[in-house]
Each structure stands twice: as structure tokens, then as C-alpha cells.
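Structures follow.
Throughout, read-outs are computed from the coordinates displayed, never taken from laboratory work. Only a predicted model underlies this, so the values are computations on that prediction, with no experimental measurement involved. Cβ atoms are built from the backbone, for glycine too; each structure is taken alone.
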Structure I
Amino acid sequence: MTISNDDDLKELREISRIVANTLAAMGKALEPGMTTAELDQIGRAALENAGARPAPELAYSFPGATCISVNEEIAHGIPGPRRIAAGDLVNIDVSAERNGFFSDTGASFAVPPVSRRTERLCRDGRRALWAGLGQVGAGKPLAGIGQAVGRFAEKNGYTLVRNLASHGVGRSLHEEPTEIATWPERSERRLMHNGLVFTVEPFLSLGANWAQSGGDPWTLYGEPRAPTVQYEHTVVATTNGPLVLTLPG
């Protein structure tokens, strides 16, 4: 989507605020012993109370309001009877629609007590995201995002999952530009234009290079298996740089 007027921006800001606040509420509620289905229900209630509809259900008939991935699962985990335990690494991905506008956000949470290695991975996952966001702006190359994330990962001894990309968002959950690499990609030649709306969502890992499917149609696992985090914002490219929409408030 390309924002063309103030009304569009207002609507995008509102749905982005809703998904950001929903993610924050789910992260705050996360505790050992609860099931991922119970955590998902908290997210569903927050979205519905704000007048929004869960995008995975709406767009893809996903069996849940949010995607919740635990430990070896790195994306698109189905909420269900799995119980969260102390020390788990839990990724929550929240996307929703309101008044015809979509927004998408996500974060990984370490359930205490956790190792210093896991704490560092989460901290650096957020840093990798902001390294990529720092390259967003009208007229800039999309490739700059992946190059910045790649430099950060290499400097700090991480790998990047290279088949889960960022994407356009706004009027639908996934739209042009598709397959925005959050790793160095020499073939990327596209430029960002003013008002372009998309996600930035690197997957930073302690060894995984790829995502692969498992025993159901949705859940993805790291290959090779390794602790992996994902942090995601919806952003607008402007002449003044990135306008990050999915901040709670």
C-alpha cells in the first residue's frame, strides 16, 4: 500500500496501535503453565474489543487469532494445548484488520528464568530490527534493510533465516512489495517510494539458516534447529525516514 492522504494514515495508525497494544497485553500475560490457546484467547479478546478482526483467520483461515511459536517452532505456530514452561522462548505474531486496513507486528519473549545467552539473543533481535528500520526512507534501496541486518548479524555471531521475508501491508495482510529480504540479497534492485507501507521482520538465530515445514500445514521450524527470535514492525517510508506505526500507546 502507498499512503495517499491523511485519512489513510489515520486508519493505519489506529489498526497499528491496536495490534501493538494486543501484542503488549499478550506479552504481559505470558506465564508458565498457561496454554498457547489461552494466550491466543487473550489476544482475540483484545482485538475484538477494539473493533478489529484477526488477520490470519480472515485472510488464510488460520486456526487461531494469533500465531504463537514456542522454542523449536519459529513461525506460524498454531495456538493449542501446548503448555508454556519457564525458560521457553515464545514468539507472538499479531496482525489484524479494521475498516479495510491491515497492520502486522510481532516479538519474541523469554519466559523467566532464562539463560544469559537467550537474554542476549532477544536483546540483539530487537537491535537487528532497528538496524533494518534505520535504512527505511523514500528513495532508498530496499536492499539496504537486509544489508544492515546482515552486517549486524555477522558482527555479533548470528545467522539469519533466509526464506522468511518482510512484505507490503495495508489494504491486505500480504501485498506488494513482496519478498523483502532481511538478509543481504544482491539481486534486490527496488527502491522505496514516499508513503510505501511494509513490514520489517528479521529472524535472528543461533544457527538456523532456513525455515521448514513440520507436521501440520502451518508451523515452521528452524533448519538446523536452533534458538531463533523474530521482531516485527509495520513502517511507512517517508522523506524524513521511517515512520514506525506499531508502537504501543
Structure II
Amino acid sequence: MKRTIVLVCAAATLLAGCGGGASTGSGPSSTAAQQTGTVTVLAAASLTASFNQLKTQFEAAHPGVTVKISYDGSAALVQQITNGVGADVFASADQANMDKVVKAGLNDGAPQVFARNKLEIAVPPANPKGIAGFADLAKPGVVLVVCADPVPCGAATKKVSQATGVTLHPASQETAVTTVLAKVQAGEADAGLVYVTDVNSAGSKVKGIPFPEADKAVNDYPITVLRNAPQSALAKQFVEFVRGGKGHEVLGKVGFETP
């Protein structure tokens, strides 16, 4: 009986020693192990300035990882997702387009709101038509450019128009807010309805005209990992990075409100 106990104890000691050695060896190696790969992000056009900065910061914090970002109007991005584009993350400029992804079951986990944005009028630096508020956009002779209704900035424009009773007559309706801004910068329009963040990112190339009616159409920006994401683990890390302290800092600097 004593011999049996001694043998069992000896075996247990050997197993414990092997286990301890494995733990000591695997701890540092698993910590040091670097994740590599490319995270593909589909992001609303109005996120260009902020996400370009977050891409750089995320890559610096994750050596061996590349973040590839495709910017477009949220409605166009949803179409890409439903068509089966191989992407990892979707960041929308409104809840309505994110809801389409959720309804189709193409998200992995509940989308999280990470930023808020609202409209602002962009005019050329000299503001030749003397635009001072939302109602001025409906004046005769004002060449106005807006986003198309399916695009979040277009939906917000329509909402403000309906709430104020001001009927707009835009010269064109664009599929991305960046195109609206570009037309104002190029002198092809007297005014454009974009986001506060777009005006801030443009710097001296345009002048921003805030208007109180913009509060009637504040856009929430949700983000989610996509179902069957090729880089699911890295995608989740990127989403958390956007929603964390670094993300809030970068987003706040360009004018986003953060929840």
C-alpha cells in the first residue's frame, strides 16, 4: 500500500513539473505571438479623415496587421455587403442602413453606436451668395448640392426640410457626402449640405454655416463585425479600438460627438 502511494505521488510530481514547465514556456510565447493579416473595413464616406488616422494608430499598435478601408455612401456599402463582398467590419453613418444589414443577418453581434454627427452648410470661403441659414438654401439663384435620399446625409437633409417646411431645389443629389463637399470646394456649387465633420476636415477650403435646425436630424453611427468575416478576431479588436479611448479622441477632434 505504501509503495502504491509513493508511486502515485511520484507520478503526480512529475506531471506537475511537466505542467509547470509547459505553462512557463507557453505564457511568454502566446503573449509574444503576433496576429497578422488584413482587416477590411467598409466605412461611411464621412468617416474618411478620422478612420484614416485610426487605421495608422491601429497598425502601429498591431505590427504585422494591415487595415484596408473602403469609403463610400452607407447605402452603397450595404449593397456591397448584401452582394457578398469579403469584408470584416461595417461602419455606417446612420442606423437605417445598418438595420438593413441586421435584417439580412449579415452582422456578427449587435451593432454599437460609436459616434454622432449632424449637418452643416458648406459654402466657398467668400460665401458669394451670403448664405446665413437653412432657409437661404431655397432662395432663387442659389446652386445647392445635397446627398441623395438613400444616403444618410440625404435622409437627414430631407428630415430637416420636412421639419422646417423649407422646400429645397438642389442642382444635384450625390451618392456620398464627400462628393457634395468636393463640388463646393471646386466652385461648382454655392452651398452644400454636409456634416460638421466634413467642414472641419476641409479646413480653409470651405466655410461652415451652422444652423439650429440641424438638431432635428442627428445621425448615430453604428459599427459591427460582419458575419463570416475573414479576420473575425482582428475585426473585433478594430471595433473595440474605434469605440475606445483612442477612437473617441480622434473622432472628437474632427467634430464627432461620442456616446
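From I, II, which structure was helix-only ellipticity at 222 nm (-39500 (n - 2.57) for each DSSP H run of 4 or more, over all residues; to 500) = -13500 calculated on?
Comparing all candidates, it corresponds to II.
State the single structure among I, II that was used to calculate mean count of other Cβ atoms within 10 Å over residues 90-97, giving 26.6.
So the calculation was done on I.
With distance in nm of label points 7 Å out along Cα→Cβ at positions 170 and 202 computed per structure, which member of I, II shows the largest figure?
If we compare distance in nm of label points 7 Å out along Cα→Cβ at positions 170 and 202 over I, II, the biggest value is for I.
Further, regarding this structure: For which of I, II does Cα extents along the principal axes in Å, calculated from the coordinates, equal 104, 36, 28?
For Cα extents along the principal axes in Å, the value 104, 36, 28 is produced by structure II.
Can you rank I, II by mean projected area of the Cα convex hull in nm², for residues 58-161 alone and just name the one with the largest value?
Once mean projected area of the Cα convex hull in nm², for residues 58-161 alone is worked out for each structure, II has the highest.
From which structure (I, II) was distance in nm of label points 7 Å out along Cα→Cβ at positions 114 and 130 calculated, if the value obtained is 4.4?
Value 4.4 for distance in nm of label points 7 Å out along Cα→Cβ at positions 114 and 130 corresponds to II out of I, II.
Now, a different point. Quick one: relative contact order in percent (Cα under 8 Å, 6 or more apart) came out at 23 when computed from one of I, II, so which one is it?
I
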